[in-house]
Structure P
């Protein structure tokens with residue numbers, strides 16, 4: 001059974017049970033409570049009448065009792081020297097003038113039953129209105145002023161409660177039927193009110209199962225169901241965010257894997273050519289073909305080629321470690337100007353030979369936190385490119401901008417957009433430097449890119465009116 005059916009059934013059964021218990025308690029407890037109250041009332045009337053007539057004359061006693069009974073609408077039997085008279089609004093005058101005998105069935109706490117016979121005159125003959133009713137009777141003794149002993153008895157009828165019981169008994173089927181109908185109606189409304197938010201949550205979660213990005217639980221209440229809907233929405237948003245991040249990570253890993261494959265292919269191609277060249281020279285020397293017989297000339301050539309290969313392999317090994325956790329280096333504080341001047345020193349001789357003018361416009365007291373060793377590779381590769389590609393007699397200018405950026409500018413022929421889009425690719429060399437005497441092995445800017453990306457440094461390499469500008473935000 002679904003939650004709507006179960007909630008409706010439980011609610012209806014609970015309301016019917018409560019109504020049945022209420023009707024039963026009303027039917028059985030009302031007579032008990034009413035009778036108990038009547039017993040207390042009878043005692044109070046008897047005590048009050050006794051106080052009023054005690055030590056009074058017989059005539060005064062009858063007058064007081066008659067007025068009291070009529071005023072309080074009760075039945076009072078007064079007995080003086082075994083002569084009894086009955087007073088009260090519970091009697092009517094008989095049709096004939098003869099004395100009659102009236103029976104009263106006692107329903108007092110003692111459960112005694114007796115018969116009271118009263119010989120009265122024509123003017124006092126009365127007839128009981130409720131001849132089949134039970135009565136509450138309470139007796140009290142008193143003394144008349146002439147010393148005679150008397151007995152006053154207060155009689156209260158239970159006829160109203162009997163009639164009430166009969167009415168309740170007749171109304172129970174109707175009230176139960178009406179209550180059942182009302183219970184069904186209100187149970188339906190209550191159940192719908194309770195289960196509708198749950199159904200909305202269920203419908204939304206079924207759509208969430210298929211990763212529908214536009215679905216949300218629309219329950220806005222402030223109770224536990226509303227809080228549950230909010231928690232489900234937060235959880236689903238977090239799940240979608242994690243899925244997006246995971247997808248991006250998968251794409252990134254895929255790109256890295258493709259990049260590694262491309263890099264290995266390019267590296268294999270770059271290594272294959274010089275190795276084949278060295279192998280050919282050595283074989284020619286061994287065989288003694290032509291000019292290669294002069295070992296003293298070509299052995300240094302082979303060594304130079306092998307040194308180039310060794311340097312390239314070292315760069316390839318460095319590239320293979322880029323992006324790994326073991327590459328991460330702690331930051332250290334450095335004087336930026338001193339740091340740059342130290343890195344430019346190995347290239348002084350080349351700049352002198354090309355008559356390159358060098359300027360470093362950085363504040364002497366500027367301190368920055370950098371990964372010192374790895375950032376040294378970045379600056380070294382950027383500077384060697386600047387020195388190699390700066391035209392004869394031109395200028396290299398290094399300065400620090402107000403936008404927290406280190407700028408390296410060199411005057412040369414600006415690169416076109418097509419070449420700029422490829423300068424960070426591994427083993428890429430611009431067309432006029434394919435001889436490697438200028439262009440190196442094509443890994444310099446690729447290493448620069450990997451290091452800067454790894455440490456989340458923003459950078460930009462672009463042309464300006466006089467040449468090329470490399471910007472690094474640090």
Structure Q
């Protein structure tokens with residue numbers, strides 16, 4: 001079991017390296033944006049990228065997930081699967097981009113009645129098409145375990161986009177236009193690089209029956225994925241209508257502070273699908289999946305507790321008289337713990353996808369995520385007028401909770417896994433108790449006291465018998481190696 005866990009950890013680290021560094025580098029641009037862009041302008045950035053996130057699900061239409069499944073499980077037909085998936089994806093992407101460009105004025109009226117964003121929507125269509133075309137080649141690299149190359153390509157793109165954003169947005173003052181121009185350049189260069197890698201393995205063996213199998217598996221990802229993005233982005237659109245664009249900007253900037261949790265979930269997700277597809281053939285697969293969920297929640301809860309208790313203090317620290325965020329955005333910091341909990345629940349959902357994925361039951365995903373999306377709509381409309389951005393944060397927690405709960409119930413029916421419920425409850429009680437003490441019993445600038453509470457988390461777990469003998473022995477061996 002330890003060998004499998006080490007492999008998953010190693011691949012998660014490699015896949016996550018690009019995501020961690022990429023989001024960390026772009027995250028550093030957020031303070032610059034908050035100092036050079038008004039809250040209203042940053043609100044427009046949030047609306048356009050909310051649209052991009054939602055439409056990305058339509059442009060990829062689950063083809064990357066379907067491709068990965070069949071590419072790994074049907075090794076003798078890999079060339080045909082790659083050709084069918086990529087050629088289909090390319091043609092559909094160009095057609096959809098043209099449709100978005102034509103419908104830009106109508107889309108503009110839907111997403112932002114307070115400003116004209118049609119020209120930016122057309123630029124977003126180009127980004128969407130280029131990113132969709134690269135989805136299958138990236139999935140192929142994951143399926144073949146070429147994590148280093150995957151990470152290298154992602155990091156080169158991030159470096160280019162970081163430099164471009166700094167030049168066009170910060171120095172040239174191009175705002176949202178500069179962000180989109182940089183994004184188009186980065187996506188375009190990525191497609192070119194992937195073309196050189198993918199073309200030798202490509203043929204003209206496009207197969208209709210193969211496409212049918214791919215679409216049957218992947219199409220449910222459109223409503224399911226759309227609902228997930230809907231949950232993630234809906235609060236911005238409702239906030240704009242119930243409050244104002246300034247509030248959207250403040251809320252979106254605060255949302256960026258929860259990026260640490262999303263990074264962890266994404267780096268796990270990149271490695272998780274190829275891992276469980278391969279490992280599911282082993283006899284001990286189900287106990288292994290259960291143990292992985294326990295370890296995932298242990299790391300996620302530690303990160304979430306740390307983020308929630310320290311972020312207020314970190315954001316306000318002045319460096320040469322300049323704080324991380326402009327003071328105009330500080331009022332949104334208190335909502336960060338909601339984002340941390342929401343992303344933990346999303347990570348739980350990612351873990352639980354193993355059953356429906358292996359048993360080809362993806363048709364249930366639109367039902368589960370649809371219920372979560374309806375929960376998000378109702379909760380946002382109900383809670384935002386009462387608690388403002390805090391109501392929006394709580395609505396995200398409720399929606400992701402519905403997603404995780406629904407997938408758990410479905411997974412128990414089709415692919416039961418013996419999860420370690422006692423240990424999970426133990427983590428929830430101790431972590432929740434420490435957060436409550438830190439949030440209610442200490443001041444935001446009492447960083448030493450809050451750091452002490454974070455340090456107490458693993459100690460209390462150990463004292464209450466959370467770690468088993470095998471885990472203790474493994475830690476001791478690792479410590480000996482480090483101390484040599």
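Every number here is computed from the coordinates shown, using simple stated rules; none is lab data. All values reported here derive from a predicted model rather than from experimental measurement.
A few notes on this one:
- Of the structures P, Q, the one that -28000 was derived from, the read-out being helix-only ellipticity at 222 nm (-39500 (n - 2.57) for each DSSP H run of 4 or more, over all residues; to 500): Q
- Cα Rg over 2.2 N^0.38 Å, for residues 78-285 alone from the coordinates reads 3.07; which among P, Q: P
- P(r) over Cα pairs in 20 Å bins from 0, in percent derived as 15, 22, 13, 11, 9, 10, 13, 6, 1 - corresponding label from P, Q: P
- Label whose coordinates, when relative contact order in percent (Cα under 8 Å, 6 or more apart) is calculated, return 10 (choices P, Q): P
- Origin of the value 177, where volume of the Cα convex hull per residue in Å³, for residues 166-413 alone was derived from one of P, Q: Q
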